[in-house]
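Each value in this text was obtained by applying a stated rule to the coordinates, not by laboratory testing. These figures come from a predicted structure and were not determined experimentally. Cβ atoms are built from the backbone, for glycine too; each structure is taken alone.
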Structure I
Amino acid sequence: MKIGILKENKFGEKRVAIVPSSVSALSKKGYEFFVENGAGILSNYSDNDYSNAGASIVDKNSIFECDIVCKVNSPAEDEISSMKPGTLFISLIQTIKEIDCVRNLASQKISAFSLNLLPRTTLAQKMDVLSSQANIAGYKAVLIASNHIGKYMPLLMTAAGTISPSRTLVIGAGVAGLQAIATAKRLGAQVEAFDVRPEVKEQVESLGAKFVEVDSESSDGVGSGGYASETSDEYKAKQQELMKERVGKSDIVITTALIPNRPAPMLIPQDMVETMNPGSVIMDLAAENGGNCELTKENEIVNHNGVLIDGNANLPSTMAFHSSQLFSKNIEAIIDHCHTEEGFKLNKEDEIIDGMLFIENGELRHQPTKEAM
């Protein structure tokens, strides 16, 4: 079984799908690796590192002879047309958002895993790319935000006077949000967190943050598989009222509300931004799917009356060495999961494989994507 690793061609992308340590580990199970020359350079993994791990360094065209092709982002049109029918392509493709890409894969009779569709189960945790990358995004968002604001993060008592701690509000206490809370607390900020799921309150408070609650007797916002879900209009009205008060007092707001394969919920309208003091910042980690703030522009920093709205849609790429390492371990775990005594097998009765395999030999299997098409 030959596994090919493509160099990323998306602007600003520095990650690589598989790093040398995973090449070394999987080679012992009989897999052969072919790496496009320079694929790991931007994440500080050299061609020599891959060669020493047992991979062959080849030109791009040779990658398409492989049985499995791995990439962080979706394939370009010319890459799809170069793959042989029956190839298994593995990436972070958002199937509902990237319909043209899905059509091209189908017409080429490709099989494909979407890492965005991995079921959130206990067994799948070590394969969960979304969580490993969100962890990095939450950490880096706080560091960038602390650099944006012209203030200290911690409380300081000096001979010249007392400096109040910066106020940080984290919206969404999933993996990214919890890491943001922990990082902001380590830097000494005063941290509050909001989430529509009441069960995360204990986790938030265990990190030393205050949990901001919307009074509700229903199960609004509690989705399946660990995700949040859409909320009722009544809940949203209460949420907006409470959020406006908290946002206006914050120096840093970090939004992480991202529902897979759907537009991000808009939580911070323009009038709410206008309650914030000049010099404050909003880090919108949902920028890739439209953003949680009305003023967010993907991969741009917007200055609105002195408030910065940072729409960096790929924070994991700014820490490419470790984000690639974690991404690679997730892929390694997926290949391990599919590995049998007879070699690599796609067992569609397995919940994890069935969830990710959105297309098989050109046949679309994922119902929501079918409906979108």
Structure II
Amino acid sequence: MEPTNSDSLDDQEHDLSSAYTQSFHDLLAHLRCSLLVSTYQAGYVIALRAVGGELNTHFRSFSKPMGIAASQGRLAVGTSNAIIEFQNNPSLAQSLSQTSPVDACFLPKSIHFTGDIDIHEMAWGIQNDPRSSENLTNPSETTSPDLWFINTRFSCICTKDSEHSFIPKWHPSFIDGYSPQDRCHLNGMAMVDGLPRYVTALGQSNEAAGWRENKVSGGILIDVGSGEVICQGLSMPHSPRWHDGKLWIAESGTGSIGIVDLSTGSFEAVTQLPGFTRGIEIIGPYAFVGISQVRDSAVFSGIPLVERVKDRVCGVSVVDLRSGHEIGFVRFKGSVQEIFAVQALPHQFPDLLEPDDDAISSTFVLPDEALPLVKWV
């Protein structure tokens, strides 16, 4: 896999340059999709798009973007103190496609301020019936579709409404209340049948930042329905994903991804990569995995990855889950050093408008029944 150097087609700054294998480009083209990648460390959401035989890296600025959720034309990005929701606007995409091959344009529609909750993973799903309190085990007792997100500072899973910063829906049984203390570093969430089913945390602690005491091997996987810890002894686990009847997770502290055997609670690594594994998108037999350099700081000191790999890299790797082999990658060279989320979009060349983009002022979305009465001057 010989990498090809690439300066962003829309941002020529050297510190945003990247290198990629042709196989990475070819797989995106074959799957007819693109990827959104968040980097809270550098402050960007990056669109990876295959176009004209090259990989285009398209940077959009946000304040500490982390979780990304996409479903049926909706998109949400979690930032330093808010959730920004977008809607695909096909008409705007058509107008932009006159100068570039844009096939989707996500227009900001609302901003919900959560406060600084250190928001982590997010997913669109079905909303639990408020009358069932924290019972997330019965998908039939639901109301409207909603956005679920991990509130890491308050150690809980949340939804939102128009009145509150967030609505706590579930917390680990060892957490005795809601407090902005990041007690267990709840971070990853796997959805099953539209509801959160499995979550990862870096420690089983009820004390402020207590997870830090045993970050090397204190990580756990929790069954949301039963509240039981079903896998423990993990090194900084993230990004649980339910796919094809198997539960995949990233054991970030070892730079690996693998499968959890739900009957025994054991974790088996399928592959190891040259970075801190966090952010997984699985399409068929392929996993797109975010990898980070990780900083030289107390948070990451002593983890197995730091001892195993001296020259760690940042980017996205493609792993063939049938063999465990890395079959392609994109590597960021400059200021982008950490990845959080990797989210696929069913579009080959989407665009994402920042909330202060000038195009928003002259873009109007009306109901179909109103369009015959629209008079353009």
### Query
Comparing Rg/Rh (Cα atoms, Kirkwood Rh), for residues 78-237 alone across structures I, II, which is largest?
I
### Query
In terms of distance in nm of label points 7 Å out along Cα→Cβ at positions 294 and 350, which of structures I, II is highest?
I
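Determine which structure produced the value -0.34 for log10 I(q)/I(0) by the Debye sum over Cα atoms at q = 0.07 Å⁻¹, calculated from the coordinates; the candidates are I, II.
Numbers: I: -0.34; II: -0.30.
It must be structure I, since only it matches.
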### Task
Assuming -9500 is helix-only ellipticity at 222 nm (-39500 (n - 2.57) for each DSSP H run of 4 or more, over all residues; to 500) as calculated from a single structure, say which of I, II it is.
I
